[in-house]
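Multiple structures follow.
Computed from the coordinates by the stated procedures, all read-outs in this text should not be read as laboratory data. Note that the structure is predicted; figures quoted are calculated from it, not measured. Cβ atoms are built from the backbone, for glycine too; each structure is taken alone.
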Structure I
Amino acid sequence: MAQELEKLAGNNGSKLITGTAANTINHTAFSVREDTVISVLTGINDLGAATDYKVSLGLSGATLKAGDYYCVPMNNKLTALTLTSGSVILY
């Protein structure tokens, strides 16, 4: 249970992402600050396999709305993020 609470509390720190540059990241969740479109959202699952979280979280073709919060399953990590538009805060 402690890990879940640390994840929700942003124990890994936070980072603001704006613009359309590719970002190498090491986070487990993000909140959307404004209408946002993501072109790349990948990471590593709990088995160590590369995962396209844009697909597995159902974000393909979607415009994310301000206030939305997304997280990957326990022991998974987001490792790459590229925005088409908008901004997010990583946790």
Structure II
Amino acid sequence: MPIQYRTMKDLKEKTPSVLRAAQRADVVITLRGEPRALLRRISKDELEGLQLLESKRVRQLLAQAIRDVKAGRTVPLEELLERTVARTAAASL
């Protein structure tokens, strides 16, 4: 669906209508003809992903992971799965 444009006045006076429109398409909110905000439908999973990316610790871990990959410090998936299964089995004893 194409982008819809609504004014700040619409948002203030017709909030439910504007929010319904945002469920169907992106809605740009304008003030005096200039874009000020974007309303976009978002799922719970997308929100969770955004919240994770806001985490300083998660960003640090991602940066370290990227450095490790660039430096060649990787483990084949099969080996990682074997390690994980072994740890899980050991922890359940």
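Miscellaneous remarks
- Kirkwood radius over Cα pairs in Å - highest-scoring structure of I, II: II
- Each of I, II could give helix-only ellipticity at 222 nm (-39500 (n - 2.57) for each DSSP H run of 4 or more, over all residues; to 500), but the derived value -19000 comes from II.
- Answer label among I, II for the case where relative contact order in percent (Cα under 8 Å, 6 or more apart), calculated from the coordinates, equals 18: II
- With distance in nm of label points 7 Å out along Cα→Cβ at positions 36 and 76 derived as 1.7, matching label from I, II: I
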